[in-house]
Structure 1
Amino acid sequence: MKIKFWGVRGSIPTPGKDTVRYGGNTSCIGLDGEDGTCVIFEAGTGIRMAGTKLAAMPQVEINLFLSHTHWDHIHGFPFFIPAYIPNRIINIYGPPHFDKSLREIMAQQMVYSYFPVNSDELQARIRYFDLKEETVEIGGLKISSKLMNHPVTCFAYRVTEGSRSIVYTGDNEPYYNFMASAAMDEAEMAEIAMIVNEQNDRNVEFARGCDVLIADAQYTHAEYPARIGWGHSTNHQVVDLAVKADVKHLVMFHHEPVRTDDQIDQIVEETKKYYEETGRTGLRITAAAEGEEIVVV
């Protein structure tokens, strides 16, 4: 499998001289299977350049997986050139909302009030698949989905090809007891703690032994107390996940929009130091950069 990062930023695009090295486009990850199966995770603004490449290639079936439908994960799709090419096939997988299908959500950002082209005018053959926790097989790839903790329905994905696997967490915050209060007795706290731990353990098992873990690490450990409940992880939390799951390579993703390239460099170094303090060895830690490719062998 080959991974390519087309957009690595969270929340909003951040063009400018201070974000050139890591990139300012929002989330989009390309993945190619050995048999040519084409998968894209997320349709942030990074998908525009991915589409430029795919439009120049011979007919290829594109499989787009969305972790969720917040704007920074879908607002590049109206600029995805293959969607305008007749006879191209685009399969879009992702979670529905409680009152809307995936098709309805994607169409809403392309009504004339917001965009000059209506979704019904796209020329490609676009098929929508509302997912639950399940596994789909596309070519030689098995792609499993798992619900995560974010302020809207959100999936992580695990892609397996033979003995190799990658996991992408989508936007995710470790589960915690958001109902904790002085009014709770010891038994209530223990019961909730058990549920929280079970959910976090499921995340560990989902990532167990993967070759590459691409993890939302929008905040630093120091920033987190002011951002609890926002639905994103810290650099320390994703290291803890990688260590428990025995991951080989941790790629921090969904960079905070105010973060400069130099600040991301500093976070990588601080994260490596935190990992060294665990006493473990062998985990590679990097931050995703636009244009970077990773070959999983």
Structure 2
Amino acid sequence: MEINGVTIDDTYAEAFPTWVCRIIITAVTKEWAMKAATEATGFATSAIGCPCEAGIEGSVPAGQTPDGRPGVAILICASKKKLKEQVVERLAECVLTSPTTAVFNGITTAEEKIPVKLHFFGDGYEYQKEVGGRKCWVIPIMEGEYIGEEEFGIVKGVAGGNFFIMGENQMAALVGAEAAIEAIDAVPGVITSFPGGVVASGSKVGSLKYKFMPASTNEKYCPTLREKVPDTKIPAGIKAVYEIVIDGVDEKSVAAAMAAGIKAAVNVPGVKFISAGNFGGTLGPYKIDLHKVL
């Protein structure tokens, strides 16, 4: 398959199950909501070494938030066991501490919920009130009051949806990746947790040489190793590869984001080849075929 002269590899992205919590953070301005959201999703690029994977899903207009203020939605993804701990710690340390913030459950239809009891910080001065038809806790703090829900819906989602953007030079591949991220930002229910949404050092499961490593460089996709690796996946003329990794609330959302990102990337001059990462089922059970999503 080709789109705009760019070859789309006949392969699939291998993804794995995760649990997802969606949180709406509001503040007096969109900028302050974004500051809190950015802080709350820090050090959360990959489950390989981070305690969770998290990112900003997008802005939520004031007319769509429970308290009528501008908001930002974030997704936090982890195993069911780790998810509660990560939500509690990130809200307590990164959102409660941010000026003018409030937090609300972003998945009201979820059958399962996790408790996030921050109100004990109020040391007995906390109280309950209703905001936008939702039961919230109010904690007196130095700037005034912090307001937040304390039950958050969680759903079983999909992590690790991905595709590779290959370019004739580094800047072509990078601009292609930037275009892909901009398109994915418009897709609801997904995040791209890596810096700027782009992965420069894509990995494989385990290591060929160092058995203590849970992951290592994906040598088949390293352009500088093209002549050294017998089973290289780098086509002739490719000088740089960037990976886009997507987590979402379900497989359909991840597939839609992959399609949007690929369609944007292939319009960038110098982007020559699109592929995806898979490991024969050792990573996860989801197989998202590039040709099918397109």
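Derivation of every value follows stated rules applied to the coordinates shown; laboratory data play no part. Quick caveat, the model's predicted, so the values are computed rather than measured. Cβ atoms are built from the backbone, for glycine too; each structure is taken alone.
From 1, 2, which structure was distance in nm of label points 7 Å out along Cα→Cβ at positions 254 and 286 = 2.1 calculated on?
This figure was derived from 1.
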Read-out distance in nm of label points 7 Å out along Cα→Cβ at positions 222 and 262, computed value 2.7, structure in 1, 2: 2
Relative contact order in percent (Cα under 8 Å, 6 or more apart): greatest across 1, 2 for structure 2
Structure from which 17.0 was derived, mean count of other Cβ atoms within 10 Å over residues 134-141, options 1, 2: 2
Label whose coordinates, when distance in nm of label points 7 Å out along Cα→Cβ at positions 126 and 150 is calculated, return 1.9 (choices 1, 2): 1
To which of 1, 2 does the computed value 30 (percent of Cα pairs over 30 Å apart) belong? 1
